[in-house]
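**Q** Listed below are the structures to be examined.
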Structure I
Amino acid sequence: MDGLSIVTGGAGFIGSHLVRQLVEHGDRVRVIEKPGVSVDHLPPGVEVGFADIRDPSALAGAFDRGQWVYHLAANPNLWARDRDEFDAVNRQGTVNVLDAALAAGALRVLHTSTESILTKARYCGPIDENIKIELSDAVGPYCRSKLMAERYAFLLASRGRPVVVANPTMPVGPGDRNLSPPTRLALDFCRGDLPMIMTCTLNLIDVRDVACGLIAIMRKGVTGRRYILGNTNLTLEGLLGMLSELVGVPVPRFRVPYGFALSFASISELWANLVSRRPPKATLTGVRLARRIMHFDSSRTALELGLQLRPIRESLADLVKWLAESGQLGCHTQNTTPYRP
């Protein structure tokens, strides 16, 4: 599309793939990132600005001349030492970005939400774009902050503002420098550091397909609509089975009962909070989400936008190859050849 595309969080996992695809399409792109974030991996010619989205004054001028604003900046983790950070970044940061972008004259703003806020206790699925969510359905401070941010985006849309919402499921693929939860899970498994697993379901999509979907939503999406960007529903055992075929590491046989997993996560978070000050091995939010059905039906979005999605095995193979080439696997894997259909 003609004009300037602006991407908040453009140096992140999804953001960097989105920026690359926009550049390949010939778009002019500006990235807004928080101070101190490395942007060396972004394509040449991309304009970069630094601003803390928690501070409205820092966004003054950030969206000037920007017609198409993709808001991806967020804290995507399920744990933080300061729990208030989730609300400050994910909710209030979204309010600041959307208000500033619209005030600057953006023709359309795309808010990138998450699939984890679309789950409900005792809901059997599949989950589609029409699901109704209450604040009481949100699990933990991360999910609450993302749900409140999404509600603000829909509030603006209900007032006639040009805002659309995307809910990607779990993105996988190459280039996840900050190790989002699905990449960290895959890395732990490939290293042999995952001795036990929970019985749970999840939905995966290639990160490059997420980027392609975001561009399609920006161009074709209907204001005020939710678009779920998902692909393959799998059990955790099924996911690890695919990784096992790629790297030769056996799938753990021991299944952790929910009560044990919850206790382990509680202890892990306590240790992280008081001693290690590093991300815990398991999080309470992650364990509670794992008990819910994460089975999604994103067929309406794929059909409406004309998306052609990669096989998830290809995405996992490219992830493993990237982990090996970036030196994170050492000699743990037996096969890092990219998938070819």
Structure II
Amino acid sequence: MPCYLINPFEDARWDKLLTRHPRASVFHTAGWLKALRQTYGYEPIAYTTTPPGADLRDAVLFCRVQSWLTGPRLVSLPFSDHCEPLVDDAADFQIILTDLKEQLLRNRWRYFEMRPLDHIEGPQGLFHSMYSYVLHRLDLTPNLETLFRGFHKDSTQRKIRRAEREGLTYQEGTSESLLDNFYRLFLLTRRRHQLPPQPRSWFVNLAQSLGEAAKIRVAFKEGQAVAAILTLRYKDTLVYKYGCSDARFNNLGGMHLLFWRSIEEAKKDGLRTFDLGRSGPEGAGLITFKDRWGATRSTLTYSRYTRSARSLDNYKTTGDWTLRIARQVFSHVPDRIVAAAGQMLYKHIG
């Protein structure tokens, strides 16, 4: 059976596949893919065993990353916490993997990378490396009172009540004002962690491409923004994607208020899962924060496949060098330069 390439933007069958497939997420949607293309120039492609003209029954989604700095490759998907292969038949999946292997060798990609929720076995005969993260998901089916009792009493319940006692106010939406407040806090947070920030245009494009599915939530203390998060919504799932704060006000519980308001809204709308996103192994504090919401942990395993061990080593060396330089430089330059550098850098590291 042959393998076919399709463009999700041009194939009318794409949305129908996402609607019916239980493993489709917001990261598969045309809105998310459009924001990736507008901001970073990544072009989405999907591999399928379904011939043209037939109802689309499966797909494995990637973005082409063309970079003179880090090399050409396929990633499923850049800046996405996870991206499930939408394939139900094991034999069909092997056909797609075999085709990916052949194209990797023919086109001399540096590698292709997959980011499933559960580890999958890739094609034989390629070099393979794995990178692990922690994913937290909160079951929203219990009532609000039960959910609240499941939060850590000292670190979560009390912080929510503290935020209410402090009179923190809450606003949500995608207005220019909320975006400005979010991005100011985002720059502060990235500086604090010595990490390059993604460009403001990324968040603008997310808001425009995803519409009501994307929402900025901001907590204020006497009119000053002290914490903000960005959430995404798809089907019965709410996804926490980005969070940031002014560290001077962290003791007021602004971030806890934002999570609680998100949970209240999700319950009201009948959602069933709050995906708290991935955390890296270096983010012990973030992992603990998510644990204390009663969320269930699982392991995300990203897999890279390449034609030689040297390709993986070269990419890792280039990525480490880029990040070290960024951390040194971004700690000492003005915000406008930091933001511009993020625009240039992130298209190479997706």
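**Q** A value of 1.04 was derived for Cα Rg over 2.2 N^0.38 Å, for residues 142-269 alone; which structure in I, II was it taken from? Could you put the intermediate results ahead of the total?
**A** Details: I: 1.29; II: 1.04.
Going label by label, the one that fits is II.
**Q** Follow-up. If you work out relative contact order in percent (Cα under 8 Å, 6 or more apart) for I, II, which one comes out largest?
**A** II
**Q** While we're here: Taking distance in nm of label points 7 Å out along Cα→Cβ at positions 174 and 198 from the coordinates of each of I, II, which one would give 1.4?
**A** Going through each structure in turn, the value belongs to II.
**Q** Which structure, out of I, II, was Rg and Dmax of the Cα atoms in Å derived from, given a value of 20.7, 64? List each step's numbers first, then the result.
**A** Numbers: I: 19.4, 56; II: 20.7, 64.
Going through each structure in turn, the value belongs to II.
**Q** Mean count of other Cβ atoms within 10 Å over residues 6-13 was computed and gave 14.2; which structure, I, II, did it come from?
**A** It must be structure II, since only it matches.
**Q** Okay, moving on. Quick check for you: by distance in nm of label points 7 Å out along Cα→Cβ at positions 78 and 262, which of I, II is greatest?
**A** Between I, II, the highest calculated value is found for II.
**Q** Moving to a separate point now. Comparing distance in nm of label points 7 Å out along Cα→Cβ at positions 126 and 206 across I, II, which is largest? Walk me through the numbers on the way to the answer.
**A** On the way: I: 1.9; II: 2.8.
That would be structure II.
**Q** Work out which structure the value 2, 10, 20, 21, 20, 16, 8, 2, 1, 0 belongs to, where P(r) over Cα pairs in 5 Å bins from 0, in percent, for residues 70-189 alone was derived from one of I, II.
**A** I
We did not get these values from a lab; they are worked out from the coordinates using the rules stated. This structure is a prediction, so every number in the text was calculated from the model and none was measured. Cβ atoms are built from the backbone, for glycine too; each structure is taken alone.
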